[in-house]
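Throughout, read-outs are computed from the coordinates displayed, never taken from laboratory work. Keep in mind that this is a model prediction, so the values were computed, not measured. Cβ atoms are built from the backbone, for glycine too; each structure is taken alone.
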Structure P
C-alpha cells in the first residue's frame, strides 16, 4: 500500500519535500543524515534519490541488509546514534530524526544535533503534541509518569500531556538559538498511516525547522 501512496504523493515525507521545495530549498544540494535508519522503508527510501548525499545510522545490525537494499546510494553505518551524534566530524544540510515514540523520544539527541548542522540547514523531526487515542495507538508505554516527566523537562512546561504545535516549534527554535543558530521558518506535516489507499492521521507530526548560523556566530 505504501507504493500506491507514494505514486499518489500521499506519504508525509513527500509532503515534507514539497514544502521544503516551495520555500526555496534545493534538495539536490543537500548532504543529508537520517539518524535512526531502521530499514529505510519509512522515509529514507523516498528522499534518498532527491538529495546530494545521504548518511544513515542504525543501531541494530539485523536491519543492515534490508537498509542497504532500500537505500543503495546511502552510506550506512551501524552505530549508536546517541553517541555518534557527539563524535562525528561530518556536517549536514538536512538531518532527519524519525524515532519510534517511546518515553525517551529523541530528547537525548539534543543539543548535540546542532553541532553536526551546516551553516544553512534543515531539521525534520517527529513530534507528538499531546496524549490522545491516535497517538497512543499501539504504544502502551507512552504518556505515563516517566514520559510526562521527560516531556516536562525537555519542553519546559507544566502541561506535558498537551503542548500546542507552535509552542513545540518555539522550544526547538529556542534550543537552536542557544547554540548559535537562528530559526528562519518552520512548518508541520501531519503524520499518517496508510490504511488501504487512504492515509489515516495518527496524532504525530513532522516538524520541519529551517536554521541558519549567522556569519559572526562561533560554532560550539
Structure Q
C-alpha cells in the first residue's frame, strides 16, 4: 500500500493519525520459525543486505508474521540519515565499518498466519506494538513506529524544528490495500525534504 504521489497540507482530525515519515527504503519483513527475510518495495530480496535487522526480527516468537516498515539509519536524535543509508544499501551487504540500520515497523499484514489486512489500522497497530514489545526497552535494530494524534500544530512543533521529512497521515479505520495507492494514506511533507527513493536492482 502506498500514498498518492502528491503531498497534502497538515490538518486536524480525530479520525486520522500521524506517523513520522522517515527518509529510508520501504521494506516488507516475513518472520517465521526463528528466521526472517526482508524484501524491498520492488520485491527484491534484501535479507543478506541488512543482517543486523534480520537477526533481531528472527527473535520474534511464533509466525508467520509479515510486517511493513522503513529501513533507515538513525542519528542520536532518532532522525533518519538518507545519504548514509544510500551508501550502505548500495553495497548490498554488510561490510566492516558499516553504520547499523534500523527497521522502523509501522504496519502488520499477517500475525501467526492470520491475514490482518482487513482489520482497521488502529487494531493492526495495537497488534504490532504487542508483537514488538520485546524491543520496547532495547530496540536492537527494530523500532515500533508510535502514532500521534492528527493535529496540524504538530507539523510546526515537531517536523519543522527537527527538519524531518514530514508526517504520513492515515485513516484509523482504514484497511491495508496491497499493491495500490490510496488516499487512506496521505503524505504531509516538509518543503525541501528528500524525494522518495527505492532500491534499484543492480549489482554493486
Structure R
C-alpha cells in the first residue's frame, strides 16, 4: 500500500468513527507514518482520532499534532476541572483515590501518587479523558514495589501464548532488576503489539515495560 492509499484509508476511518468530528482534522502520510493535524473540541476526540489511525492496516507510526480548541464560552475553569476530577476518581471503585493527587493548569491535568497495579494507573487516566474542559493529561502515577517474588518472565510468556492475537514465538521477553520488562521481536499489527504490552503489564511485579516490538 502506498502513502496516498494509506492516507485515504485513515481519512475514511476517521469519518467512520462516530465519536469524532473529523471536519477539522488533517491527515498526511509518509513512509507509513501518519501525521494528524487540525483541531477538535474535546480531548476525548483527540485520543479517539489517534486510536482510529492506529486501527488502519499499514500504519507504522502516528504523529499526534491535533489541538483541543474550545469555544470561548465553553472554557471550564481549572478549579472546576479539579473538583470534577477528584469526584470522578472517588466514584471509581478500582482506583485508590486517597493515594492520588490532581493538579490542573490551563486545562492540563497532572496525576501523581502511587498505586499497586498498572490497571489502576490507566483507570485513573481514563477517567480524566471523560471530563469537559480538559486539553491534556499527564500521568505521573507510579507503581509501588511488588513484594511478591514470582517468575515474572514465565508468567508473561504464558500469557502471550494464551492470547489468540499474539504470535508468542516471535516475541522475546527479558526481565531486569526493578521489574523492568523488555519486549523485542516483530508483530503483524498495532493491535498485536498492544496486546503483548498489556500481557506484560498484567504480570505482578512489573514496574516498567520497554516496548521495542517492530510492526512487520
Exercise. From P, Q, R, which structure was relative contact order in percent (Cα under 8 Å, 6 or more apart) = 20 calculated on?
Worked result: P
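If helix-only ellipticity at 222 nm (-39500 (n - 2.57) for each DSSP H run of 4 or more, over all residues; to 500) comes out at -3500 when worked out from the coordinates, which of P, Q, R was used?
Q
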Problem set entry | Which entry (P, Q, R) yields the derived value 8, 33, 40, 18, 1, 0 for P(r) over Cα pairs in 10 Å bins from 0, in percent | P
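Comparing structures P, Q, R by FRET efficiency 1/(1 + (r/R0)^6) of positions 78 and 174 (r between Cβ atoms, R0 = 41 Å, to 0.05), which one has the largest value?
When FRET efficiency 1/(1 + (r/R0)^6) of positions 78 and 174 (r between Cβ atoms, R0 = 41 Å, to 0.05) is calculated for P, Q, R, structure Q comes out on top.
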For this session: Taking mean count of other Cβ atoms within 10 Å over residues 22-29 as the quantity of interest, name the structure among P, Q, R where it is greatest.
Result: Q
